[in-house]
Each structure stands twice: as structure tokens, then as C-alpha cells.
Structure 1
Amino acid sequence: MKMQAFLRWAGGKRWLVPKILNKLPPHGRYFEPFVGSGVLFFALEPKSAVLSDTNPELINCYKAVRNHCNQVITILSRLQMNEETYYRVRDKSYHRADPIHRAAFFIYLNRTCWNGLYRVNRQGRFNVPVGQLDRLRKLFDPSELIIASHILKRAKIQCCDFEKAVENADPGDLVYFDPPYITTHLKNGFIKYNSRLFQQSDELRLATVAQRLVRTGVSVMVSNAAHPLIKQQYDGPFYKRELMRASLIAADPSKRSRFTELLITSFPLPS
């Protein structure tokens, strides 16, 4: 059994892991600059990793689980899974808390909010509504968090831009980029918010960074929307494969359409 990520994440790659997990090339350190829920990191369980994101609350959560797991578990175990507790934590407790409590509250909100979205308003406050709690079997698994804590101890965890995150990648390392999707053909209701955080200029910069890494001998993998503009940015020594997946964003499951994603690698992936 492979370790499962303990966070949910809109646009997460849980669906992709079984398709590629045993097909990746041998590598040294593993880099994931848009870590999100880190599903590939936890599935790989690399001996050495560098995890990063520009979301300071996400990075604080990973550091707290790594360094203070038992305290996080104690705080989580005291929280009830109901709407009243959700909005009390979201609107009153979360932003006044110390880093360890804030990490526990982050996990609580992530597990109980609508579809695992992370979104903040213009004041920087988390504003996602409560999800369907009756569908959630349990809030969290303490043993899962303990295992995650041990795996995270192998990782350097930092809050920074993706370009800075990979500046020390060496030949033979593996870098996985999973940036926020900003192409509008997905129509998933989250593109507008993503575009405020990650712009087309960032998308072009990412492609340049990926190409530079490949030239230095680093293995690179990028997942993104299968859009002509994205494909054009990765000419040269890249393999491109289109994969179908279902959108999980729409509130009504009957309206969740299937769409195509693009997997870009500097190495061939066996069929």
C-alpha cells in the first residue's frame, strides 16, 4: 500500500499517480514546486526531496505535521465535524491561532470544505463554504498523519516561487511541475481565481525554467491543460501525452465533464 496524501486539493493528481508511478526514471532528489496535496511525493516516498509552494498556510501545515505531529493530532481530535464548528474555525479561530493550531485548522477546513478548494478573499481570509459533511466518513486518520510526518522529515519544505525552488537541482534529480491551470477551455469555475495568482507570464517563465533544467541533465515532468498555447511552449526535447480525466469541481456530479490534460516529460514514458 502506498501512502495517501492527507490533504484534498482542487486539481490534485491522485488520478495520475497510478499511471506514472512505476514508470519514472531513476533519480536523486525529488522536487515538487507546486506541492498542493503532494500525492506523487507521498506515493514515491523519496529519500530526499524539496517541496515548495507560494501558499504560506500550506507550507506551515506541512512543517507542523513534520515537526509537531502529535500536537496537531491532539488539536484535530478536539474538533467536531459540524457546520457550526466549521464556520467558527474558519471565521474566528483560524487567523488568530499560533502556527501549530493553524496547521490543525488548515487540515480541518481542507477536509470539511467544499471540494477541497483553497481560496481566500481580498483580505487574505479563507472563504470557501462548508462541504457535504454527511459524505465524510471521518475527519482524519491519526496513523496516516504519523506516517506522513516521517516521510516529510526527508524533505526540505519552503515557501517560495517555483524558479527559486529548483535553482539547486542537480543532474539526475527529478522535478515535477503541476502549476495552477489558467487556460479557459477547462471551464471549471476556478480558472479566474488561478489567473490572479499565476499569470501567462509565469506560464512562459515556467517553460523556460523547464527547458533550462533539461539542458543541465535534470529529469522534468509537467502536467497542465491540453491547450495549444501550452503545447507550443514545450517544443524541443519533450515528450507530450494527452490523458483524459473527469472534472471534480462542479457541485453537481452530473455536470462534471471529462476533459483532456497534457503530460509533458523530458523522458519517454512506457505505455
Structure 2
Amino acid sequence: MATQATRVVIEAGREDRAYLRDLWRYRELLLYLAWRNVTVQYKQTLIGVAWAVVRPVATMLILVLVFGKLARLDSGGVDYPLLVLSGMLPWQLFASSMSEAGNSLVINNNLVSKVYFPRLIVPLSATGVSIVDFLVTCPILAFLMVTDSHHLDIGWQLLLLPIFLLLAWLAAVGSGLWLSALNVRFRDVRYVMPFIVQFGLYLSPVGFSLSNMKRIPEAYKALYALNPMVGVIEGARWSLFGDGTTPDWFAIGIAPGIIAVLFFSGFWYFWKTERTFADII
């Protein structure tokens, strides 16, 4: 019995037009790699997932000591540990996701060089660990908010919190795409990323509220707001504490635009350089 032959047409540029469709076709690979990263992260660790709690809490205690006790900065009526942790969680989501995505291609070099799939899946799946860490730490913030509920004005704005968290993740992905693509060509990038995270922590309003910094001229505040995480953290705090805080609306307003530029430029650069990864990684 004759069988119908299958004809395969290789067409130049077809992979570019089908790129987004391929991302959807390989969605199961994305989920598998994300789960693999989570299991590898905590495999054979002494306290397991508790590390997701230890790291932000330890950093929170240091920032409370430096900014709250020594510098005596104004917390705007909110308990200082709660103020710091509310800024630490979106920052940790951003910083961890960016670092994991930035190193993802080099770590998975054998997979990238041998099998075809949209390489964008690798940095996207790498952020899964950071999302799990964030979810594990959220109950601590919820507990602190319950104990300080008489000082807070929790209302409808809490519904906007997922939007600010999504912006933090998009900023991390955009930065991670730039760093991961550059890391393939220039291995020095992996040494730069820890400095970005370290300095970025103090260049973002994690340990203080920008609206309470009365002595800073407005022109400097506008320049400072070019850091997209400034608007994200300010917006996240406002969504959590309501009218108990006075956010910097300028920083919140320009953050989505800056993050959109960062995300789409990172996607464009990653997409254009992806075809060279297997040759030079």
C-alpha cells in the first residue's frame, strides 16, 4: 500500500515569522525547565525552601538597623520593618529574576548548542525560582501587616498590587534578556551582575520611602525616578498601605514606560542575536 510522502520546505526567514508561535508550541518545555530549576535550587540543601525566607529577612534586619535605627529616617507612620519588607519583596523578585535570567544561557550551554527550541524559553524559565521564592516570603509580609493593621489603610488599591509585581517581573526579564545575550559574547557580564544587584539595592527605595525624603530637591527625585524599580516599589507600598503613605506619583507614572522600553529592547536584541548563541557559547 502506497504511503503519502511528507514534503518539508526549508524557507529563509520562516523561523523569524514563526517565533512567537514556536514559543507557544514549546510551552511545556518552559514549564518543565522552570520546575527543574526550582528542584535543583533546593536539592540537598539543609533547610530547603526556608532559604527563600532567610535571605530577605536578614537583609531587612540590616536595612532596618542602618536606615531606621542609625540614620533615623521617617517611615511615614508605618512600622519600619514593614516598610522595608514591602520594598524588599518586589526588589528581591526583580534582582533574583534578573540574575537567574542573565546566567541562564551559559549555565545551560549544552542544551542551547545541541537542540533547537526558542532560546527565549531559557531565561524565562530561569525566573521560576524567583517567583517561588517570592510566594514563599509573602506570608511574612501578610503577618506583619495584620499585626500593624491599626496603622494601615488597606483598601481597593490592594487590587493593583499584582500589576506592580508584574512590572517588576517584566523589568527583570527585559534586563535579563540583555544580560543573558551579552553574557554569551562577553563572559565578564557574569561578574558585573552582582555589582548591579548590590548597588541597585541602595539605589532603590527599599530601605526608605522616597516621598518621605523631604530634603531631596525635586529635580534629583525626577532623575532618581529613571530607575524603574523606584516607581514599582513606591506603587507596591501604596497598594499595600493605602493613604497611610504618600507615594511619588511621578515615579509611578513613568515606570511602565521605562519598563516597556527595557522589555521590548531586550526582546529585540535577544531575538536578533539568538541565532549566534550555539556557535559561540
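The numbers here are math on the coordinates, done by the rules we state, and not lab data. Since we're looking at a predicted model, the values are computed, not measured. Cβ atoms are built from the backbone, for glycine too; each structure is taken alone.
For this structure, a couple of remarks:
- Source structure (of 1, 2) for relative contact order in percent (Cα under 8 Å, 6 or more apart), computed value 26: 2
- At a computed 0.35 (FRET efficiency 1/(1 + (r/R0)^6) of positions 102 and 238 (r between Cβ atoms, R0 = 35 Å, to 0.05)), which of 1, 2: 1
- Each of the structures 1, 2 was assessed by FRET efficiency 1/(1 + (r/R0)^6) of positions 22 and 110 (r between Cβ atoms, R0 = 35 Å, to 0.05); the largest value belongs to 2.
- Structures 1, 2, by distance in nm of label points 7 Å out along Cα→Cβ at positions 166 and 206: label with the highest value: 2
- Parent structure of the calculated result 57, 19, 18, given that Cα extents along the principal axes in Å, for residues 94-181 alone is the read-out and 1, 2 the choices: 2
- Which of 1, 2 leads on mean projected area of the Cα convex hull in nm², largest value: 2
- At a computed -9500 (helix-only ellipticity at 222 nm (-39500 (n - 2.57) for each DSSP H run of 4 or more, over all residues; to 500)), which of 1, 2: 1
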